[in-house]
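Undergrad: Structures given as structure tokens follow.
Throughout, read-outs are computed from the coordinates displayed, never taken from laboratory work. Quick caveat, the model's predicted, so the values are computed rather than measured. Cβ atoms are built from the backbone, for glycine too; each structure is taken alone.
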Structure I
Amino acid sequence: MKYITIVSLCFVYASSVLAQQAFLDEFQQKWKNAEAYTLESIELMPAEAFDYKPTQEQKSFQEQIIHSCSNMIWLSSSYLGGNKEGIDLKQENLTKAEIIDLVKTCFQRSRAAAANLKPEELEEKVSFFAGPMTKRQILVLMNDHSTHHRAQMLVYLRLKGLTPPKYRGW
């Protein structure tokens, strides 16, 4: 009976680790696609319209991008062991090419932080301003936040008479 219990517990643990690894693998695929989708959206907006905002209360197109990048770097470096060295998110007067490079760097750095996570680390709790969260929840938040601000960028494109790139969800 003891042997069956040990084998059962090992099976449950192995299944959990495999599920967590599948989550990490799926996140990597999703994050690469999110980067490509975001970059395609940025490319569509003419450089002279990067300061466009539909109302005074909203962020400009460029501010949406920088805010999203700031969040990626903050979450990945503060909670997932990522690297934020050499990234200046307070620069002003960036060219479109510099913004695109910044976006690539931020996605790459946050993707690397996720790639360095071990499956068992996903359940580790971190001290977050909204209360304790798992590292898995931080990854989900990072994706959700990026999606939210990219969606705002897509609306800005439409308001400028441009057709956003085709949706890709994973």
Structure II
Amino acid sequence: MPKATKTKRPEANGHSKAIAVNRKAYHDYDILETVEAGLVLTGTEIKSVRAARVNIQHAFAKMERGELWLLNAHIAPYAQGNIYNHEPTRPRKLLLHNKEIGEMAGTASQKGLTLIPLRMYIKGHVAKVLVGLARGRNLHDKRRAIMDKEQEREIGRTVRAASRG
């Protein structure tokens, strides 16, 4: 008789459950490099994050007093939070090694570069943010990116159609 095996949750295998994705950032910016950062949250905030009540579309990261802070990220108040609830758009500290903070802040201080959160997810039991060093795109760059994506899609369609028939 075969022995039954337990399947692990995706989070236990090192995979992460995406909570929020900043899709607009990939359209408005060229992402030069990324880094994974931990996030300092209160009790009601982590409960709202686990319930996927997060919006990072207008958020950005900023260097202040040698620390990296996530600003404008909206985490909705927890429904059962009562008097212990948090302010939805309060600044939240990002956890990185000092070396990583120095590198990111040094390159972000260049003209036209900014730090943008790309994804928020749960890894294991910890909330993480994928922060990208980004350069803003002009309108013609955005149009070029859309045209390139459409061409790639069309090529994929023709290849699939040719392989079927």
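Undergrad: A value of 30 was derived for relative contact order in percent (Cα under 8 Å, 6 or more apart); which structure in I, II was it taken from?
TA: Computing relative contact order in percent (Cα under 8 Å, 6 or more apart) on every structure in I, II gives 30 only for II.
Undergrad: Assign the value 0.60, calculated as FRET efficiency 1/(1 + (r/R0)^6) of positions 83 and 123 (r between Cβ atoms, R0 = 25 Å, to 0.05), to the correct structure from I, II.
TA: I
Undergrad: Also: One of I, II was used to compute helix-only ellipticity at 222 nm (-39500 (n - 2.57) for each DSSP H run of 4 or more, over all residues; to 500), and the result was -9500. Which label is that?
TA: It was calculated from structure II.
Undergrad: Of the structures labelled I, II, one was used to calculate distance in nm of label points 7 Å out along Cα→Cβ at positions 43 and 75, giving 1.4. Name it.
TA: II
Undergrad: I've got another one for you. Matching task: 1.29 is the computed value of Cα Rg over 2.2 N^0.38 Å. Pick the structure from I, II.
TA: Going through each structure in turn, the value belongs to II.
Undergrad: Here is a further query. State the single structure among I, II that was used to calculate FRET efficiency 1/(1 + (r/R0)^6) of positions 19 and 99 (r between Cβ atoms, R0 = 35 Å, to 0.05), giving 0.85. Don't jump to the answer; show the numbers that get you there.
TA: Working: I: 0.40; II: 0.85.
Source structure: II.
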